[in-house]
Structure P
Amino acid sequence: MPAFDPNAAALPDSGVFGLPHTPEEATVVLIPVPYEATTSYRGGTANGPAAVLEGSHQVDLFDLDTGRPYEAGIAMLDEPPQVRAWNDEAKRLAAPIIAAGGLDADQAALARIDALSEQMNDWVYQTTRAWLSRGKIACVVGGDHSTPFGAIKAYAERYPQLGVLHLDAHADLRDAYEGFTWSHASIMFNVLKHVPGVTRLVQVGIRDFGEAEYEIIRDSGGRVHPFFDARLARARLDGMPWREQVDAIVAELPQHVYLSWDIDGLEPTLCPNTGTPVPGGLSFQQAVALLEGVARAGKTIVGFDLNEVSPGDEASEWDGNVGARLLYKMIGWTLVSQKLARP
């Protein structure tokens, strides 16, 4: 491995977090997925991986809580041109369907968009599976929140009885939202339907959902356990410490935990350009305390994804900066939970 000074400024063309690691050398391999075919409000998340990569060069690598996560090795794969091509075609076909709210959709276009999304899903699945087989912690950086389906499938095959800790403003339990089977608003619906190895879905920060989604939660037999943002906030206003809330959340998770985090689970001031911002949400410190709570409970974070980071139309650096910092915290606490680093 090349000589590396963690205190030196990152060069513009250096790797993620300014690190010199190759994927073969790294413990953590980040998989960029520039795909946002079904984004229903505003776009830009296909540029999320690049924004996070750029923002990562501003992150100091020593972390007060998790020590030196970079020492384990972190690398990001090159952006896959075929996924970008699938995205561009699917977005072009989806634009008129989204503009019409999914009404009277062109069925041939819908079928083609679903086929392209299935290709993306399989690419993510095969890529994640390949890196897991090499002993890596393989993590998706989206893209919209449809992108990690294949990764969740791969992790569920490797870790039976897997629990997903889902941070999001949205429940993402819509059945084929606007006609798209693999909509960003349907990721957890599809996980529940197609990935039986996920035995528990614990949702945090949810504050925008439909009645049909609520019925899915209610009728899940405990497989889905939501912690709605309004109820969490009310409990805090009534004096319940966040640490106690975190402990209650983490208690619902099994031993092996996969994090599926949409940046809009945070307060919108932290992600103003994300595709579907919603008032409310967690502060950065609350999100990090949630990560710490998983490790404190002795549970193992086996993998994760981070999605919906968008630089916006004016290419603001803020969203990428916040996304990169949250990503580094996710990496750090994943390593701590696996005892590959020490706080």
Structure Q
Amino acid sequence: MTRLLIGAYGPDMGGTARGIAAAVSAPDSPLSLIADGPVAASPSWLAVRGDRLVAALEGEGALAWFAREGDGWRADGVTALGGVHPCHAAFLDDDTVAVACYGDGAVVVARAGEPAPVQRLDGTGSGPLPAQDGPHAHHVHVLPDGRVLTLDLGADRMHVHARRDDGLLDRVDSLALPPGTGPRDLHALPSGGLVLLGEWSCELLVLDPAGHEFEIVQILALPGATHGDDQAAALGVSDDGRFLYAGIRGADRIAVVALEDDGARALASVPSGGRWPRHLLVDGGQLHVANQLSGEVATFRLGEDGIPVLLGTTVTPSPTCVVKSTPEALLS
């Protein structure tokens, strides 16, 4: 049994949730909601490290901090980020978080107990699509060597940062991606590489982090997606490292990709179990999919062939992410 937290949109972002929901997963069954978690305004992204939980309050432009208390969480302060629509965050250490702000493209660094950020890195640039009219930071990923990667969906860029002795970030490099990619999410691969998800291109870009450089070694179209009609969102990798999953909003499907020695291979796609699969989480032999617009989390069984089989759905308002409530490792 796994304890989970579900982030969601509230009224200030067009949703109906009051805050964070708590749930448990058990073998061969949908999620069971066990209690209301902390009340928060549109906690669209959650991150857990040790006894800390942070929630990106997308509508308010803030980061809410929580401390573990028994099986629950108590409020532990709010950092006003000064950025527009924070949508993703990752811990840099036990007390420090980097946050991607979609609305203005800023990446901000926040520390527990501080009412304001300790650093702001502004975004620049744009892309060829109407949704890429300016910088739109969307993801933070921490590498094993301590470098921090951020994606700018609007500028078709992956920025590389080194962490200074004072804990702040220096932007040391930037990888230009094919125009119109709309980089949204990153996930580590068992091979040591990375896979990047293009929201607007509906493609996977496999990256080889050779030394301190990054090279695109493969671009793969998501099975089940229609370029120009759909928007890709979220990545997950099976525990055995053989399969990758990605959400396809619009078509409302989950793409299944085989990860093989010679690269990634499109395998299949299945219905997402609802509307607008915004996020997904691999949970051992199960896959949980947050279907934002239909207000439900769909749970699938993952078999030996990697194809998700729907077990059922759990109604919960406007879900935007599903994360494990148990302590996680540092790496995002």
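Taking relative contact order in percent (Cα under 8 Å, 6 or more apart) as the criterion, which structure among P, Q has the greatest value? Before the final figure, lay out each step's value.
On the way: P: 22; Q: 14.
Structure P comes out on top.
Please compute distance in nm of label points 7 Å out along Cα→Cβ at positions 228 and 292 for structures P, Q and give me the label with the greatest value.
Values: P: 2.9; Q: 2.4.
By distance in nm of label points 7 Å out along Cα→Cβ at positions 228 and 292, the leading structure of P, Q is P.
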Structure (P, Q) behind the derived value 6.0 of mean projected area of the Cα convex hull in nm², for residues 220-299 alone: P
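For which of the structures P, Q does the calculation of helix-only ellipticity at 222 nm (-39500 (n - 2.57) for each DSSP H run of 4 or more, over all residues; to 500) return 0?
Q
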Value 0.50, calculated as FRET efficiency 1/(1 + (r/R0)^6) of positions 236 and 316 (r between Cβ atoms, R0 = 30 Å, to 0.05), assigned to which of P, Q: P
Among P, Q, which structure scores highest (criterion: mean count of other Cβ atoms within 10 Å over residues 92-99): Q
When mean count of other Cβ atoms within 10 Å over residues 132-139 is computed for each of P, Q, the largest belongs to: Q
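Every number here is computed from the coordinates shown, using simple stated rules; none is lab data. Model, not experiment: these values are computed from the prediction. Cβ atoms are built from the backbone, for glycine too; each structure is taken alone.
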